[in-house]
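These are the structures in question, set out in turn.
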Structure 1
Amino acid sequence: MLFSEMDKHVTIYDQLKEGGGPVILINLFTVDPKQANQLLAAWAEDAAHMKRQPGFISTQLHRGIAGSGAFLNYAVWESVEHFRRAFENPEFQSKLAHYPASATASPHLFRKAAVASICVA
């Protein structure tokens, strides 16, 4: 699977150096729609592994409609440190080979942002 940064200014590896509390992982996957079932199987295996890791809270996968090959995953983690340990775990890294060759992943970590009168951080 190919990795493509969501933000050309900050890599996922830069983000893994941060500290602090809760984060949301957003990961956009793209795949040839003919290989969508293979992506779903690989993601389910990854999600089951992550679910057992300390600091994991929840995850959800969404698929684009009308035969789209775009998938959006978000996962909630207690901290960057918890996510880093899970992401760098050799067992997890070995699972990446199960994704189809056409798959691209764009993982990025986020925190809530405050916007006056609309969002509370």
Structure 2
Amino acid sequence: MAAKRASGVDEVVNTIEVLPASLNDDRIRWATFYRIYTDDFLSRYAPGGEFEVLRELEDERRFPGMQPVGGYAIHIIVKNGRTMLLGGVGNAVDRQIAEVRAREVNGVFGVENSLIVGQ
């Protein structure tokens, strides 16, 4: 609705997809979150650092289905066991490390790395 009211916008096409509820996808998402944000090189992308990541994981155990709160630079989307990484990182090495960490998670069928370098 806000986009429609912006000046110069004639049409808005909503292509947002609601993903089906899946315990396996949720497990993969949290495992990927843990692998990426507790990595020695990538933890700097977590607001509050590794301590905040561990708090998020503890909250998820108490409140299943809860998503991480905060401005995380690397966004993790999982659909049918396939992981997509979105967002931005500072350099190509961090981009590659994030992909490697995502591929290490058990049950992942594939990883699409759409991270942008230089963000």
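Comparing relative contact order in percent (Cα under 8 Å, 6 or more apart) across 1, 2, which is largest?
Structure 1 gives the largest value of relative contact order in percent (Cα under 8 Å, 6 or more apart) among 1, 2.
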Identify the structure, out of 1, 2, from whose coordinates helix-only ellipticity at 222 nm (-39500 (n - 2.57) for each DSSP H run of 4 or more, over all residues; to 500) was calculated to give -11500. 2
Candidates 1, 2; FRET efficiency 1/(1 + (r/R0)^6) of positions 8 and 32 (r between Cβ atoms, R0 = 35 Å, to 0.05) computed = 0.90; producing structure is 1
Tell me which structure, out of 1, 2, gives 136 once volume of the Cα convex hull per residue in Å³ is calculated. 2
Distance in nm of label points 7 Å out along Cα→Cβ at positions 40 and 88 derived as 3.5 - corresponding label from 1, 2: 1
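Any read-out appearing in this document is the output of simple, stated calculations on the displayed coordinates, not a laboratory observation. Owing to the predicted nature of the structure, the values given are computational and were not obtained by experimental measurement. Cβ atoms are built from the backbone, for glycine too; each structure is taken alone.
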